[in-house]
Each structure stands twice: as structure tokens, then as C-alpha cells.
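Listed after this line are the structures, all set down as C-alpha cells.
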Structure I
Amino acid sequence: MPKPTVRSVHARWLSLICVLALGLGLGWRQFDAWVDGTELPLTLAETSIEVLDRNGRLLRVYPVEDGIWRMGLRLDQVDRRFVEMLIAYEDRRFRSHSGVDVLALVRAGAQALRHGRVVSGGSTLTMQLARLLEDGPTGRWSGKLRQIRLALALERRLSKAEILTLYLTHAPYGGNVEGLRAAAYVWFGKEPRRLTPAEAALLVALPQAPEGRRPDRAPEAALAARAQVLGRMAASGVLSSEDGSVAQKASLPVAMAAMPRLAPHLADRLRSELPGARRLSLTVEAGLQARMERLVQAAARRAGDRLSAALIVADHQSGEILASVGSPEYADQGRQGFVDMTQALRSPGSTLKPLIYGLAFDQGLVHPETLIHDGPVDFDGYAPQNFDGVYRGDLRVREALQLSLNIPVVKLTRELGPAQVMAALRRGGAVPQLPGGTPGLAISLGGVGVSLQDLVQIYAGLAAGGQGLNLRIISGKEKAETARMISDVAAWHLGDILRDLAPPTGARAGVLAYKTGTSYGHRDAWAVGWDGRHVIGIWMGRADGTPVPGAFGGDLAAPVLFEAFGLLKPDFETLPPPPAATLIVSAAELPAPLRRFRARDAVFEQAGDVPQLLFPPDGARLALDGQSLPLKLRGGQAPFVVLADGKPVIKGVQARELEIPSPGKGFSDIVVVDAAGRSARVALQIE
């Protein structure tokens, strides 16, 4: 646009003054009719969808059309001193005029006529709003006249607060930023209620030349404009001289900051599920969410280039999800970060085993102290094996779960029926998916599709005593209980068993009930655990489902689980005491049917066929003084495997008299397993 000449400036202001004079000459009645007949533009412009945390802190915001950041605003969200500075600088008589400040117009016109250029503006905030709403021209007198008419009409139909709110919603602040809230975030990373005098002064000055005064592109112009505002505020008494002096020395922002983007996968999903909502208030806590996102990023980087990870934190007492991380980095293409792995269906590996044991406790099939046999089995062609290929023989159910053995849990699944396990998952609030149509025994080893959210939902129910709340993410949503999965007694037993698992190196023992899992082919590594208040679930793997050689839940995900609890709170909360009906006894004190698990169609072995340990006898106390422990066997089928405290110490033994290294002082369990998977077991104390 060509630079206006002195003659054109004279002509514009003379024309405008003549038109105003003519309007006044027509009489007030005609003038009122002219203003009342003004057709207003739309004032309800689209504003960004906002996703807020439980305390009202911004988690995520979405741009409106054409990528513009324009956020909804209320005056109580704005620093009061900013409003005073804006009015004092732009429109001193804003609260008293009717849309047009005649004195300011006359002054501006006189200055323009005298100097041949625009020295000061005569537009009120209402006139500036009129221009913003219509995006109309300001250079021609006809455009100025239209602004005057529209400003007068706006003042008649809107309150001063509404006009100011609209102005602060539409004012330009550089680039694709409109409105004070968006400007406060991109330039200072905060809400406008927390602006300093220096920040407020820059945001007062920017709308007058949003591109020419951008601090990232024109820092000298921005600094001069801010200084002018601060100088006038100090002169008028809006700021003290001390505050003004300090503000003058403040640094300018050097770049636009990115808009908040916490919990991006969760925000995207809820935006899709609730398309009409403009503000989504979640149960998530922003600070915790940020810490968990950093943890997942660090864990994925340690694990490998293509590894992804996901995490959910929930309060199992309230049912609220406190953090949800869908991937290590939303924009990381190498890790397929755009995929929300909290919702992806994956094989849960061994993480469903606790639920199956809980169902078996309730059915009276076993007790934690019941002996169960870990040996070769074949169920109509399905012959599961333990992960390490080793059979442990007879051992307690407690130990079978802690060791995550496959054969005992498959035996229990067969007795319960796979359909009953699926029904329990659904009662607990999960939505499991089968690759085929009918559930089989393999579901106990991960042969079913569940999401991380499903798994956390199930464990939240276990942590809450077998019946929990449906996990929820929308604040204010009414609590709703799931159906009962297992009894409170069975749930307590599970917590008591799982908190005795050895923790990762450096982590505290006995404070967290947790279970790990690894799916077939090392595609998924899991860790889920709870204390007296919270439950956290971790998944790690590749988003495309390809194997991760050598990945195990215990090695990969369990350390992240304990780290997450450490970031959640300073200490663990104790697990609840046992319910009154809990049977806490030794194996010898159990009712006869519960002392040893036997399938209903089991064929009982002849006593002479099973191996027996003749020495040492069960309950023996031995003083070995560091020497080897002698063993004497009878019966059974060679070769034999000998385990001390669950760990193989010798394999492929043909002889029935042998020695093994001393297990060390204290109590130990010695198990001998023959070639047919049958076992003998003794407990002894070495002094």
C-alpha cells in the first residue's frame, strides 16, 4: 500500500469530521435509528478445544480454523493490572464513553491536520473490536465511519465486560496467535492471570503492530513499544516508579513457545469420542503426567531405538486415572509414537495368572499353601511348558505363582474352565478379545487380547479387594462399581503372595504387590503392581508387534514400575490387613482336600513309582560346616534334576546317591524331579 500523503491525510480526516457533523445535524432521532439499524457481525467466533487437568491446568489445546490459536477467555482469568494498563494506554475513557471517544477523535484529527501524518489514534477499544470482528479496513474514511457505527451499536447491545472480553479474545499478537490467553502461553508459557508488569506491557503494545513488534523478529521495536507503555503507566500512576524501572530491565522472549501438549493421545481420543465438547476436564494431574511422560521417554531410550512404551497410573480407591502415557514421544515416527499403546490389544503374557489363582482360591481348588505338581502334562495335544523348560515337581501354590510357572496355572484353568476366566475379566471391567471364537487353556498364558487399560482395570479391582470401580478419566463423572471378580479373601491372598516377589535391583522389597509378564516371542513386556492406594501398569515393546529378542517383563518393565511409584509419591502405602475370614495356616494344618491339588480326572501314581528322598529327612537340622550336602534317593526314573530353593543346582543325574553344594545357613527346600516330572521334596535347616 502506498504511503499516505499529507493531502490524503487531510482529506480523510476532513471527510470524517464532515460526516460526523452531518450526522449530528440530521438530529438525534435519525442518528439513533441509524445506530439501531446496524447489522452486527458474528461475535461468537470459534475458540480452541481445551483439555484441562483435575486442577484446571491446561494439558492440551487445539488450534481453530487455518491453524489459528484462539482460546476462550473470561475476565477473571486476566491479571487485573493488565486490564488497567490496557485501558490506560489504549482507551482512558473506555468505561464512560458510548463506543466513540469524541475528544480523542478530535484530538487525533487535529494532530493529523497539523502534522500531515497520524500522530495518535482516536480509536477506542470498542472501535478496534469492531474492526477485528469485521476484519475491515482502517485507512479509508468509509471504513472508519463503519467502525464508529458498529462500535456505537456494540455498546448498546453488550456490556463493557463483554466488549473487553471480546477484544481480548480476538486481538492479534503475532503469527497465528489471537487473543490474550493464547498470547500469554506462546510468549510466556503461562495463563494471563500471572503476568508480570513487563509481560503485561509487551502484550498491551503488540496488537497495535503484531508483526512489526514481534519480540522474536523485531526485538528492538518490541523493546521500544514496551518501554513506551511502561513509561506511560509509571507517569499515570498505574505502576509505581520502582515497578516500572524493574520492568524496563526485564528480558524479552526470543521465540514463541509451543502450546501445552500433555497427554496428547488421551486428549485426541476424548476429543474424538466427545466431538461437541469445547472444554474437557480430566482426572489427570498435570505435574504427575509430565513426570510420567519423561520417565517413559527415558525408559524407551534405554531399551532401544524402535522400542515403545506406555503407562497408566490410577487411584484404585477413587477409580480416577491420574496419568496416561500412550507412547514415549507423540511425534517420534521411529517408535510409531502416534499409536496410543494404552488402548492397543496385546497378549498379556503371565499377567492374568493372579486372577486365575484368585478364582481357584474361591472355588476351593487350592489354598496358597496347597501343594501342586509341576511336571509334564498333555491336555488333548496341548502340552504347555515352563518358560525355562525346567520342572520343579511338588511345590506350594504360593511359590508356583511367584515363580510364574505355566503348568500349574494351566491345570487350574482347566479345572475352572476358560469361559469362567473370560467372564471374570469382563466382570472386572475389561473387554478381552479372542483371536478365535472359543477360549482355550492358552488364555492363562496370554492367549487373549487385552489393552494396558484393561489390565490396569483388572489389577485395580484386585487391589480394591476383588471388586473395584470402573476407571474414569472425565472429572465429575459418577463413580460406578464393577461386578465382583473374586472374594476379598482371595484378593488379599494374591496381594500377600505378590508382595513377596523379589524387587528389581535397588528397589525396596515387600512394599509393592506386582506381577510381570512376557508374551510369546518376546513381543510384549509387562509389569503391573499396586500398594494400598495406587495401581500402575507398564507396557513395553514395539508398536508394530514385532519381537524384541531378549525382552522380559521382569528385566525391562519392572524397574520402570518401581521408578513410577517413586515419582508418584515419597513412600508406598501399606496393603490392607487380611479379612476376618482369611485362613492363614501351614500346609499341614489345611483340610485334607486342600493339602494337595489333584485334577478331578487325575490318575494317582503308585507310591513306589515316585522318587523319594531318604536323606536328609524332612525337617532335618544339619551342621555342614561348608561341606557338600549328601542326598540319597529311592524310586523314580533317572535322570534326575535337583533344585535348592527353586533353583536348579544339578541336572542329568543317574545315580541315587550324590552330593550337592551346601545351600548355606538357614532354611532351605530341596526338590528332586525325575524324568517323568514326579518329585520328592524336603525342608531342612542348615546350622
Structure II
Amino acid sequence: MNKKAIISFVSGFLNSYTLVFFSKNKLFGFILLLVSFFDIYTGITGIISVMITNAFAMLLGLNLKKISSGLYGFNALLVGLGMGIAIQPSVAFYIILIFITLATLLLTLASEGVIGKYALPYLSIPFLISIWVAIIATRSYTGLESGESGIFTMNTMFIRGGPVLVDLYNWFNDLNWPIYVKTYFRSLGAIIFQYHLLAGLLIAVGLLLYSRIAFLFSVIGFTCAWLFYVVIGADIHELDYSFIGFNHILTAIAIGSFFTIASKWSMLWIVLITPVVSMLITASVQIFGIYQLPVYSLPFNSVVLMFLYSLKFRERMTTKPEIVSIQHFSPEKNLYATINSNERFRGMLYFPLTLPYFGFRYVAQAYNGDITHKDEWQHALDFVIKDENGKEFEKQGLSLNDYYCYNKPVLAPADGWIQDLVNHVEDNEPGITNMEQNWGNSVVIKHSENLYSKVSHLKKESILFPKGAFVQRGQVIAYSGNSGRSPFPHLHFQVQVNPYIGSSTIAYPISQYISLNGKYKLNLYNTPLKEEIIENIQPDNSLVKAFRFISGQTINFIINDKDKWHWEVKTDSYKNIYLYCPKTKSTAWLKTDGNLFYFTHFQGNRKSALYYFFLVTYQVPLGYYPDLQVNDVFPPTVLPYSSLRLLQDFIASFNIFIRPVFSLRFLKRQEDMAGNTILINSKVNFRCLRYTFLNIDSQIILNDSGLYQITINNEGRKEIYKFSKQD
């Protein structure tokens, strides 16, 4: 077994415990492992089950990442815990345990294939089938004896822990807590087959440490169940009997905060769906009681799978509640990442299209134009070039060549294939229009299914590519002219879902552009307005070099002229680039497309140099524009104050009161004999309600070699990072 396989095996052991609660928190996993040993033999059986399962997974050559994540181990763990509590340990028992865990692994793989085909989780279905098979089969095995821990609790406690454990057990049970509270804690313990009040209390602490949101939803789900039983006059002891109320807890966590984004809508569905779980519990107990089989987590599995499958049929209200698209195995991270992504990248669901020309141009006509751009062709843009006097031409404007826009390069707005074109229409003399050939010379480019762009009124015979040719973003494809319904040279641009030159338009944003209205402004996934002066971001070599991080690269720097540091540039299995700090084990993920650099998220030490670099260079346009101001927002998880973050977590489903914000401004650019130098200022402020705290101010200096120096002022504390030459 190689080193990677050993690491996967070891990591998969603890993760098998945490996945029972949809977590990958190692501390929580350790607490669950500890609690499983409240019954020593049960705890040992759980460990053996996970190790055997992971060994079988290795032997089958299964995916190491899935083994490491605990996906193959957590169902086997539950089977082991269930059998360990129900059957006395013996040679025959351990022989059966080996093969039932193998059966659980095979059922897990089958469930992954069958249920996973519908993009649904298989949850603990393999556990249910395996434990039922084991219970029925062992009734015929004379070499096994039933466990006594659930029947003669005190005797078992005394044998395995002596009078100290018995006294501790009695002390907790005798606490004058409401029956509701005791049942909640016992239900939590029952999830890993420990029915003791202390076990549930420790699990509650672990759940609270792992996720405040998950803890809150567990309480809400259980409370709703309790109230339902009270209101309808059902037997309240059903929740207490075998502590089967854990189905409500797991359902609330799964539906309310793990598979969907925690919100008021997910909470509403927990309230609505809790009675369904309760009725299913009651019915299942009656039906399975005939065969003397425990219900276990059947109601939880059934309701969660039905609900998640139902969400796939939505045609409206697709974010109420919203399905988790990227699973971070933390309700907080899922929620904050989604909010932050919606604020920062709400337009990035669109295929990125850029402006189809070089330099600044004037928007002569925008959507719903006052001349054309009407009805089904209303979503279009017309661009012209004007001089400082607001004129579109030089001399008298009597010749086409007098117009600044005439015969200028037209660019492909994105990669694609030439779908359709017209190249033979004569250009009109200034002031004349061709109403018969409305669009004039045009090119339609296919970018993806049902997404096409079109440029029109091009110069006759200026199109450089034939139909079917592949073109790249920014490549010159033609030259602007004055053909078709165009009295004066301009460039018409539109986006459409059909491949024809006369197709109707759709509203569609430009991915990135700079607008100039007295001051430069960065626009991300926005629609230009009439009379705006706009251009694509023009990359600056110094900025591009400074924020070009290539996998395998090492970034060396010195802090305050004494401490040597370095970061490594790496790429994960999904081809995401990130910076990694070996000293602090911190990671910052980033993206760049040559025009814009930005970080997506950070994980690790919030006192590290990488953390502050992440903060002060959160988003940087890779083109220099004097006094350009950039504004962005962080997720609340970036906050270094853990106590305030904890408070935010509890009410995050209702309100976000922590607003970390970022701003950046280009101060000056200096070009002399020594080369090119750019000075940038960035600020980070953490806002809470009406108050602002933790002001971080930085100055970033770039030169021809890339990053040169960053000075960070963090409320009186000053650090200077000096970077070595970047290759």
C-alpha cells in the first residue's frame, strides 16, 4: 500500500464518523468516536467495521478520494454500531461482522450507481438493508447471544465501567430537566446507538462546534415534531421509545441546511414536512413491528429522498429553497459561499461575451432605442467613435473615410464558429440607407447551443473567415462599414438564440468592461446604457505579470526585511489554481482570465501573510485606469473574530449583519528610465450593523518584474512584504 493509499485509509476512518452528521469536521468526528465507546464493545465493533470496509474498498481498487471522505465507511459504521449493541461479542459474531460489512460496501456501491444516477444522495439506505438482513439472518444462528446493554443497562454499565460509570449515568438521568430536553439529547445519542443522556449532550456540543446552523435546525425539527404530537394528541412516548425522534433531527439538518441553502424557505419546509416524518414513523413502527424489525432511519431516508427528488420538478421558485450546488460539508460555508457568489458573480452564470472592438466607443443606441431597436429586436447596441468635440467624423463628413468608425476592426466577442454571414452588400454613402437589405453585411457566431452573437453593417467583402470557421475571442473577423439600414458608419451588436441573420434579440450582459463618465468604472456582467463611453479591459503588462500565477511556480518574499517566506502555486483535481503556504498550511483559491484577477475563497490561518494577501488583493482589474475604483464584498466566514462569526451563524438564515467589504483604487503610474511602476491602494473594512471595525489599509507597488512590494497597515501594525523577481 503506497503513501497516498495509507493517508486515504486513515482519513477515511474519522470521516466515516463525521459523515453520519453530514460533516467532515475532525473534532466532531473524534467526539462521535469517543461517545461510541460509552459501550466499549459497541465502540470496538464500530472501529472494526470501518477498517474492514475501507480495506475491502482498497482491495476492490475503489476511488481513494471517496475512501478518504468516508463515503464508503459511514454506512458500515452504523451497521457495526447497531450489531455491537444488539449482539454479544464472540468469534462467530466477528465472522458475521466481516461479511455483513462487505455486503454493506457492495450495497453502498449499488446505491451510488442507482440512486446517484438521479443526482440524489443514497444516505443510510445501505445501512438499513444490511442491518435488517443481519437481524433476520442471525435469528437462525445458534452461536450468537443477544446483547444486554439495551436491556440490563445498569448491569452492563457496572461490568464495563464499574460503580463510577453507574453513578455518572444515574446522576445525568436524575437531572431535573424537562422530558423534552432529555428526549432531544437521547435522540441525538441514538443516532450512533448510544441511548445515554450524556452521550447526546456530548454529540450536541460536537454538533454545535461543527455548525451552529445545523444545531439550530436540529432543535427546530425536533421541536416541530414534539408540538405536532402534542397538538394531534398522539402518543408522545413514541418519540421517547427507542428514541426514534432522531429521524426528525437528521431530516431537519439534511433538508434545512445541508442539501439546501439554509434560509427562511428551508425552515418553512422543515415545519411543513415534520408531520410527514411523524406519520411515517408511526406507520413504519406498526408495519415493521409485525416482523420484529426496528424502523431505524427509514422515515428520514424516505422523506429526504422524496423531497430532494421533488425539487427537480420545479419550474418556478427555484431558489426557495435553493439546492446546494457546490458542497462544502458545512451549512455555514454553503450559505455564505452562495450569498457571496450571488453578490460577486451573479452574472457569471452567463457565457462571457466581450465588446466586439478595440478602444473606447460611444453607445449611440442601447436597448429600446429611440430610432431602431424596437419590439423583438429591442435588445441591441450601436457603437460609434467620437472625438473630444463629440463629432463622429473629421473634415465635412461627406466621405465614408471621414468617419472614425469606418473600416475599423471588428472582433469576435467570444470563441465560436461562424454560423452565417453576408459579405456582398454595398456600403451606403453618408446619409443614405438601404431599407431592402436591412442588416447589411453581417456575421453570426455560434458560441454554444442556443447562444449566438451578431455584428452588422460591416464593410463590403471585409469578412475574413468563411462559414463554419472557428474564431477566438478578440480575433479580428471583419471591418465596420455602412451597409444595410445604416445612414452613417456604426457597429451593430446583438445576442440571439437562433442562428439566422434576422433573428430576434435577447437581453444579455457584457462580461467585463470599463466605462468612462468623468471617472473610470469597472462593470461586471452589465448592460451598457445609451451615451456611455466604454471599452474592454486593456491588459497592462505589469499587472498581468504581477497576478499571473502558474502551477508549479514559487512566490518568494521577505516580511519586514527579516522573515523569509514562500508560497507555492498549485492546481487541484478540478483545475482550480490556488496559493499554498507550507508554513501555515493555508490556501487561497484564485481565478484570472487575463483581464480580471480575483480570489474565490480562503482556508487556513487568519494571521498568516497569505490571509492578508488574500484580503488586500481580493479583486484586481488587469488594466491600468487612473483613479479607477473597485468595490467588492467578502463572505462573513473571512472575519478573523470567531465570537462574532458564531453569533452571525445562529441568525444567518434570517439576516446577515456582518458585511466585510473591499475597495481598490489605482493611484498612479510612473514610467521612466528605470521602467514602469504602478501604485495601488486597497482597503478592507468589516462592518457590523452601523459600526465599522478592523480597518486594513495597504499600498501595492508593481514594476516590470511583477509584484514588488506590499505594505499592510492593520490598525497600527505595519508589515512590508518585499517580493523577489517573478519568472
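Given 32.2, 108 as the derived value for Rg and Dmax of the Cα atoms in Å, which of the supplied structures I, II does it correspond to? Of the structures listed, the value fits II. For FRET efficiency 1/(1 + (r/R0)^6) of positions 356 and 644 (r between Cβ atoms, R0 = 41 Å, to 0.05), the highest value in the series I, II is held by structure I.
Coordinate-derived values only; no laboratory data. Being a predicted model, the structure only gives us computed values, none of them experimental. Cβ atoms are built from the backbone, for glycine too; each structure is taken alone.
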